[in-house]
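As structure tokens, here come the structures.
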Structure P
């Protein structure tokens, strides 16, 4: 049986492409391992965005109880997190889907968002357990039936963390700046602080304080703060670099004004 003369170049091309892809993915994972080895090995809190660089897929769920009806947020605006270069992380977040118990409010998708992290300073546990990172986030008004903003929003943030043996603190301070409709939406300053304890090998109990301050818009001059006790479990190995992490938290309003009374938060992550 004779093979067509063109089959051999095709085999060589396919083999070469497969080897190049394997080498490319191998170099990517080596870079990820080196980048993460230079930072503290804490887990990401339930609410606070970690200053650490992660590579994972994440899915969150929020169930908020409000005076006008409960709201369930599927996905929580999370998604794929990648480390494309040393000291950087790119978050490509899927739009959440919002379910409303209020029959006057239609269900629908929220806004697409993304975040770019740049790590300015990092020390792992052997060298002081500290990290400082800057974020630039953005969202696009893709929400349906008023389930998102009516403007694109830019969110610059500064984040840091420090560890002491089994304890660590991770904090962020940022603002949200609408591209348009500023008078209607206003601007906010958002602060998140998480205190974690590495209680057991895969058990991380925590307490977070999450605050928002409004300047302009319908909530001008108002402030809301939630206290969020929670726990994160993991990392549980699955195969080679792939692992599984789960967590949960319960937000309780600590200020007279709050956009919702309290909320249950669940988070699932697959680091790789």
Structure Q
């Protein structure tokens, strides 16, 4: 059992979850996931991130022993004090895993006329990013793509916000929007207060991509030969705008039930 707070295992986890952890995560190709739900998804998902190392307290081991064959996982028993030192949650569940970041290419998803992608352009809030990914999973989107300068999708706060959906839907990071739209035939659209049509009237006959801009500044302008349609969400109430993740969920619900044009 690991009981020392000076253990290299503790140092490794802290390096991956620290404020400078984004560089460490990208170099190592690893991230930290906490809790029973993440463990469950990691051990049942066929295509999601895989567990490299698993850390368990004595009480947590009793729970996970009934869920998976731990002989197939590189597992370490740790004291409650060590788990608290490695965890970023107020009340740790006693389950913490170092997982691999998938290294697949967006080209692995072949366009077939029905694909639906979500693009996050310079999104900064981890809670928004994780919640949007969770909604993308719920509404059957094919992938979540982020721009350079967006929040790290494998940061601890984003991972927690996905509530396990990170293991269900592909994520592709730091992809330039201009290059994406000029290299692939996608019906691109974004939200705008003065959109050309209400979302309820939006249809598409091919692969499409919904683009969501920065929480404060919206979608950055750029020179592209590909047109981006602007749509709006009808709001009969008095609120001036919607939170980004709420607006994204409405858009994805529409895409999920939309019939091709």
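Tabulated data for the structure shown
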| item | result |
| --- | --- |
| Given -9000 for helix-only ellipticity at 222 nm (-39500 (n - 2.57) for each DSSP H run of 4 or more, over all residues; to 500), calculated: source structure among P, Q | Q |
| Structure with the greatest value (metric distance in nm of label points 7 Å out along Cα→Cβ at positions 117 and 181, set P, Q) | P |
| Given -0.70, -1.05 for log10 I(q)/I(0) by the Debye sum over Cα atoms at q = 0.22, 0.35 Å⁻¹, for residues 189-228 alone, calculated: source structure among P, Q | P |
| Kirkwood radius over Cα pairs in Å - structure with the largest value, from P, Q | P |
| Among P, Q, structure where relative contact order in percent (Cα under 8 Å, 6 or more apart) as derived comes to 16 | P |
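Every number here is computed from the coordinates shown, using simple stated rules; none is lab data. A quick note: this is a predicted structure, and the numbers were derived from the prediction, not measured. Cβ atoms are built from the backbone, for glycine too; each structure is taken alone.
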